[in-house]
Structure 1
Amino acid sequence: MTLPDFNYLLAKLDAAPFQEHPFRHIEINDFFSPEHFEAITNDPQIKLPVAADDRDLLRSMDAAGYRKIYFPGTTGDVERYLDWHENKSGSIDNNDTCETFGIVMRIEQFNEGSILPALNDFFRSSAFLERAADKFGISMSAVTADAGIQKYLDGYEISPHPDTRRKALTWMTNINPGANAEALDIHTHYMVFRPDFAYVKDVWAERSRVDRAWVPWSWCETVKRQPQNNSIVLFAPSNDTLHAVKATYDHLPTQRTQLYGNLWFSGKMDLEKPEWRDLLAMKPQHADAI
């Protein structure tokens with residue numbers, strides 16, 4: 001079998017301009033060639049059979065090589081999730097800035113003859129990682145990488161946050177198999193602080209040992225979203241890189257699916273970790289009352 005060649009994506013990354021609003025990032029639409037994108041989204045490990053119920057979906061994902069991973073906005077307790085999802089009651093296993101929680105599954109075993117192993121390998125390759133790092137001025141000697149093909153079940157939620165200082169780079173590529181995926185309420189919000197809370201950026205900028213926290217949705221407003229299928233967004237986390245997700249959809253016929261990855265700073269960071277309530281107390285006295 002001839003392995004698919006994804007090197008053309010490097011040229012697209014090189015040529016992509018930076019966008020500055022709502023924060024510095026790169027967005028590339030029509031990222032994969034039509035042939036590759038069709039092969040990816042129609043692969044049996046991406047386009048799963050319609051499930052009868054939640055347990056049937058999890059069985060199908062297990063048979064397709066997916067395994068539950070630790071991920072922000074999710075729970076490690078599948079039974080707790082299933083009970084909550086069926087009854088929409090009980091406490092959630094998530095940050096207190098959120099109202100829901102979910103499960104994230106990553107492909108750990110790939111089928112032979114599939115396009116997916118080569119795809120997964122490309123996004124973990126030195127060719128892609130070095131090119132992405134260089135685009136954002138990041139030294140590969142200072143970071144380690146993590147990436148994979150993931151599905152996010154209904155309820156997955158991360159409230160607005162810029163990402164921890166431990167992250168050097170984040171990328172998210174939509175490879176949703178559902179024909180109506182762009183219309184579903186599953187997509188990443190890119191956001192700014194509302195005026196009354198803009199001081200939080202200054203707190204993070206002035207106090208480099210204070211890690212960045214998740215904040216309530218009411219503190220922020222959405223400037224744009226990323227509904228486009230076959231699109232990738234990359235950004236280097238900073239004090240203004242606010243983004244969030246709240247997936248509210250029927251995950252039985254199709255699931256939110258991404259190629260997701262990060263570069264992580266490998267050095268030890270001794271960081272304070274104030275939560276959003278602590279940030280309220282850090283508001284400058286000259287700022288307008290909240």
Structure 2
Amino acid sequence: MSKQKWENTLGRTLTLICAAILLITAISITYFIGSKGLATFFKNDVSIGEFLTGTQWNPDGEPGKFGAFPFIFGSFVVTFLAVAIAAPLSIGAAIYMTEIKPRFGKKVLKPVIELLVGIPSVVYGFIGLSVLVPFIRNTFDDTMGFSILAGGIVLSVMIIPTITSLAADALEAVPQDLRNASLALGATRWQTIWRVVLRTALPGILTAMVLGMSRAFGEALAVQMVIGNTTALPTSILDPTNTLTSGITANMGNTIAGTVANNALWSMSLLLLIMSFVFILLIRLIGKKKVM
């Protein structure tokens with residue numbers, strides 16, 4: 001066998017091994033979390049309907065209550081609030097970086113925004129606990145500051161770099177010929193951005209928003225520090241609540257492996273895994289979408 005064929009064979013073998021390891025790891029994690037999470041319903045006789053729609057969480061009661069709806073509701077509310085705050089700011093920043101001041105955006109603004117990704121989540125949570133929670137407490141009456149609003153704002157700051165960077169990449173990928181053609185037909189600069197550039201980059205921008213949602217949905221520590229960690233259903237964004245990730249981190253150390261309470265937490269983990277699959281599916285579907 002010649003040296004070139006040997007190197008090609010070695011390269012294919014190594015890449016196949018790497019791909020197999022990733023595939024086996026993903027399947028193993030899915031199987032492990034799935035088996036642990038489903039044990040709640042098939043071994044401990046907890047109703048799936050009660051788990052998904054129940055509003056009482058009391059593992060130590062007789063009998064125990066395992067209604068995870070407050071955690072599910074809190075996760076979705078905080079995530080959507082964070083995206084509602086972060087998306088306009090991020091898209092606006094991306095437009096400024098790529099269409100208004102591209103030289104300044106590439107050399108200064110984009111590196112600064114990307115640096116925010118490296119800040120640990122505990123720092124965001126501590127800043128929210130030290131600054132945001134007291135601000136909400138002093139601004140609004142009848143609130144302790146720990147609230148959906150605090151969690152949403154902290155998460156929005158955390159996902160702004162992700163959405164901004166990906167949205168800017170999507171805008172930069174729009175061919176310059178489309179801009180030139182629009183301007184040549186008499187469109188203003190803003191009309192070109194709004195009707196041509198944004199429409200063409202829409203799949204990439206939507207993908208950035210979904211990735212931001214995925215990032216926000218899976219965040220635990222920063223949210224746990226400012227959200228209040230209560231199992232009561234909130235009635236406004238100023239009320240405290242809880243999320244799936246916060247509930248897992250707060251209670252996992254207080255349970256024994258194999259017990260109903262422990263399996264119920266694994267069921268919450270399974271819900272997070274399913275939501276991750278949903279976000280991945282959305283990204284794949286958006287990626288196939290073509291905007292005319």
Structure 3
Amino acid sequence: MNTSPVKLFAQAKARREKLAMISLYDAPSAALSADAGADILLVGDSMGNAILGHDGTVPVTMEAMIHHTGAVVRGVKNSSRPDVPVVSDISFGGFATVERAVENASSLMRAGASAIKLEGAGESALSAARILVEMGVPVMGHLGYTPQSALRFEGVVQGKTGEAATRLLDGSKRLEEAGCFAVVLEVVPTEVAKRATSELSISTIGIGAGPHCDAQVLVWHDLVGFSSDKPFRFVKRYADVYATMKDASASFVEEVRAGDFPAPEHGWNMDEEEYRRWEDGE
């Protein structure tokens with residue numbers, strides 16, 4: 001059974017221990033990240049950008065979220081740390097009503113998720129959080145730059161003015177009151193994230209929110225450099241996997257065209273006597 005994310009975050013905040021969360025979407029990267037020591041994994045609707053070829057998260061369906069959640073959970077189970085918890089997003093429109101939130105959260109939990117994540121602190125998100133927590137579903141909030149609401153934002157960084165910062169802080173407190181065990185703060189000023197972290201009893205998870213949050217999250221494809229695109233300012237690339245895999249793929253193409261692959265060691269031969277009889281029609 002996976003570790004309780006509620007207990008994990010509460011204990012870490014009490015001890016002032018930082019947690020590392022990685023967002024990913026498939027079994028191999030889940031097993032790899034668990035083996036690497038990640039504290040918790042997130043199946044984010046950021047898969048729309050990272051692996052599905054969309055320009056944002058809105059096109060991502062609940063069917064896709066359920067499918068990829070199952071894959072990540074199976075990857076964790078096949079790792080050296082099978083108890084790493086997995087959080088999964090409810091995608092765009094998935095908690096517009098309490099009934100829909102219950103149905104979608106239930107489906108994600110049946111797929112193996114340890115918790116679900118909701119964007120925003122509007123009444124639909126708060127109502128969904130309350131009923132899900134009452135059901136026994138751990139809920140993580142998400143404020144700041146919320147990709148599902150990107151079309152209503154004038155800029156990327158949220159909370160830059162005093163008024164906006166107060167709204168963001170108030171929203172995080174409403175999520176806490178609704179029963180959320182943690183809240184992601186995405187692309188907000190460091191000062192805002194620091195104050196939220198100090199004033200909330202629940203944990204904050206930063207992505208582009210400075211160093212003061214209780215935890216940090218990055219998308220696996222960003223941190224390993226699995227893209228030729230210019231990374232966002234808040235991303236640190238720890239490797240250049242894109243270049244390595246491109247070179248490997250190019251070498252394969254070159255060897256196939258030159259007739260160098262496959263070589264004899266990459267195949268099998270019949271027993272010589274068996275081959276002779278077969279050729280002779282015996």
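Structures compared: 1, 2, 3; top value of percent of Cα pairs over 24 Å apart, for residues 106-265 alone, i.e. the largest, recorded for 2. The maximum of volume of the Cα convex hull per residue in Å³, for residues 82-129 alone over structures 1, 2, 3, that is, the highest value, falls on 1.
If helix-only ellipticity at 222 nm (-39500 (n - 2.57) for each DSSP H run of 4 or more, over all residues; to 500) comes out at -13000 when worked out from the coordinates, which of 1, 2, 3 was used?
Values: 1: -6500; 2: -21000; 3: -13000.
It was calculated from structure 3.
Of the structures 1, 2, 3, report the one carrying the highest value of distance in nm of label points 7 Å out along Cα→Cβ at positions 42 and 218.
Details: 1: 4.9; 2: 2.5; 3: 1.4.
Ranking 1, 2, 3 on distance in nm of label points 7 Å out along Cα→Cβ at positions 42 and 218, first place is 1.
Given a value of 22.9, 90 for Rg and Dmax of the Cα atoms in Å, calculated from one of 1, 2, 3, which structure does it belong to? Only structure 3 yields this read-out.
Between 1, 2, 3, which one scores greatest on percent of Cα pairs over 19 Å apart, for residues 114-185 alone? Once percent of Cα pairs over 19 Å apart, for residues 114-185 alone is tallied for 1, 2, 3, the winner is 2.
Bear in mind that the values in this text are calculations on the coordinates, not laboratory data. Not measured: the values here are computed from a predicted model. Cβ atoms are built from the backbone, for glycine too; each structure is taken alone.
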